[in-house]
1. Computing distance in nm of label points 7 Å out along Cα→Cβ at positions 66 and 210 gives 4.2 for which of P, Q?
2. Please compute relative contact order in percent (Cα under 8 Å, 6 or more apart) for structures P, Q and give me the label with the greatest value.
3. Once mean count of other Cβ atoms within 10 Å over residues 90-97 is calculated for every structure in P, Q, which label goes with the largest value?
4. Which structure, out of P, Q, was Kirkwood radius over Cα pairs in Å derived from, given a value of 22.4?
5. If FRET efficiency 1/(1 + (r/R0)^6) of positions 130 and 202 (r between Cβ atoms, R0 = 25 Å, to 0.05) comes out at 0.05 when worked out from the coordinates, which of P, Q was used?
6. Rank structures P, Q by mean count of other Cβ atoms within 10 Å over residues 18-25 and report only the one at the top, that is, the highest.
7. For which of the structures P, Q does the calculation of helix-only ellipticity at 222 nm (-39500 (n - 2.57) for each DSSP H run of 4 or more, over all residues; to 500) return -10000?
Structure P
Amino acid sequence: MTPDVVVDIGNTRMKWGRCEGGRVAEVLRLPHDEPAVWDAELAKLPPPKSAPCRWAVASVNPPACERFVAWAGSHGTVAVFTSPAELPLRVNVDEPAKVGLDRLFGAVAAKSMVAPGTPAITVDVGTAVTVNVIDADGVFQGGTIFPGPRLMGRALHEHTAKLPLIDLGEVPAAGPPGRNTADAIEAGIAAAVQGGVGLLVERLAARYPRPRLFITGGARGALSQHGFRGVEHVTEVPELTLEGIRIAAGALP
């Protein structure tokens with residue numbers, strides 16, 4: 001299947017990737033529950049709205065996915081990924097069926113961007129932060145998951161009596177010391193994400209030497225500018241998950 005549009009439905013929003021020339025050429029960020037917005041954006045995309053559109057869809061949000069697929073089915077053909085077994089990727093973890101597909105699509109894309117025999121590490125910063133590794137044989141070997149910056153800020157507010165809500169859409173650039181409570185929270189969250197990712201990357205690089213590092217996710221901020229030990233090269237790829245969906249769709253019959 002050669003998709004016209006690939007769709008990544010996340011926890012808080014969805015992304016469309018318009019495919020052209022064997023790559024994701026344009027990315028749109030859209031709400032979960034506004035079909036009128038979807039109609040308007042579809043009308044702007046080639047092929048014209050009157051022509052059937054080939055959609056490839058992946059999701060970590062089943063209710064939102066169900067709503068979108070029902071809509072997309074009236075505008076063309078839809079391939080929905082539901083299982084790791086459908087991806088062109090070997091997965092070596094305890095329960096492959098329970099791995100989030102967003103993590104695996106990032107691995108599919110990263111695998112396609114490295115030379116044979118080169119490990120890869122992916123970092124995706126969104127509602128959660130995931131750090132995953134693909135070994136030198138192209139096998140997904142698992143990774144780690146911890147809260148993203150927005151979740152950290154909300155947890156501090158909701159589980160303390162006086163700390164204010166600091167709603168962070170991305171990893172902040174703030175550094176210590178914070179001269180007020182809000183700045184102190186931002187600096188702490190920045191250190192938690194930067195330090196956590198940095199430590200995990202360093203440990204993975206010690207086990208899988210000389211990896212390439214790929215950073216993605218709408219909340220990544222300036223994370224790619226943080227120094228990472230043990231990696232060959234750091235690449236920021238905003239459309240990493242969408243590229244993985246495109247590659248996986250291309251492997252379908």
Structure Q
Amino acid sequence: MSSSPVTTIAEIGKHEGQAVTIRGWLYNLRESGKLLFPQFRDGSGIIQGVVPKNAVPPEVFDAIKTLTQESSVIVEGKVRADKRAHGGYELDVANVHVVQRVPESSPYPITPKEHGTDFLMEHRHLWVRSQRQAAILRVRAEIVKAARDFFDERGFTLTDPPIITPAACEGTSTLFPVDYFDEQAFLTQSGQLYVEATAMALGKVYSFGPTFRAEKSKTRRHLTEFWMVEPEVAYADLDDVMELAEGLITF
């Protein structure tokens with residue numbers, strides 16, 4: 001591979017007309033006569049490559065032609081604007097380095113067909129590569145950032161209560177017990193007790209972390225593990241709490 005600059009697909013437009021290197025995975029591959037149209041993804045986006053057989057060495061053409069879905073590749077090519085393309089750009093591929101090729105005997109298991117929940121959860125580490133799951137993770141990240149920004153901009157201090165705790169904040173029937181050096185302990189149901197105490201020191205505080213409830217999760221209303229944001233404000237009355245909650249929801 002040459003020394004063309006490494007970029008992400010999200011920033012590919014900054015390099016129009018230039019040779020670049022992309023590190024990612026094969027998302028899809030389409031063939032039309034002596035043309036190959038591989039699609040590459042790198043976590044930031046998807047771009048289509050164009051590979052004419054007479055424009056690249058035979059070994060490069062053959063390497064791309066035999067790629068399998070989600071094979072790991074480092075691709076070099078020239079960025080070209082195309083309004084018809086996904087994202088507005090295509091990559092005229094010049095070279096490819098196959099870091100790892102997914103074998104046909106053990107292909108990427110997530111396909112467009114319907115899969116059961118058990119199957120998808122067993123392959124969760126691969127399922128997150130799909131567009132829908134990746135989008136959900138990005139949306140979640142934006143929500144988490146927005147919640148933190150809301151409280152930070154209003155003078156709250158983030159505090160992190162312990163995950164392992166000796167006491168129950170909610171019902172004692174929904175606790176996950178933990179073997180803690182022969183002491184009785186549980187996975188936290190809430191950071192409430194710790195955050196309330198911290199509010200007496202800092203005035204306005206919040207926690208944002210994992211909580212655990214020993215309830216059956218196969219319903220629309222229960223999760224055994226989830227993340228919860230919990231603010232506490234010293235001397236706040238009901239009107240203050242309502243104003244804070246409404247402000248967070250509309251932020």
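Read-outs: derived from the displayed coordinates by stated rules, not from any lab. From a predicted model like this one, the values you see are computed outputs, not experimental measurements. Cβ atoms are built from the backbone, for glycine too; each structure is taken alone.
1. Of the options listed, only Q reproduces it.
2. Of structures P, Q, the maximum of relative contact order in percent (Cα under 8 Å, 6 or more apart) occurs in P.
3. Once mean count of other Cβ atoms within 10 Å over residues 90-97 is tallied for P, Q, the winner is Q.
4. Q
5. Answer by label: Q.
6. Q
7. The correct label is P.
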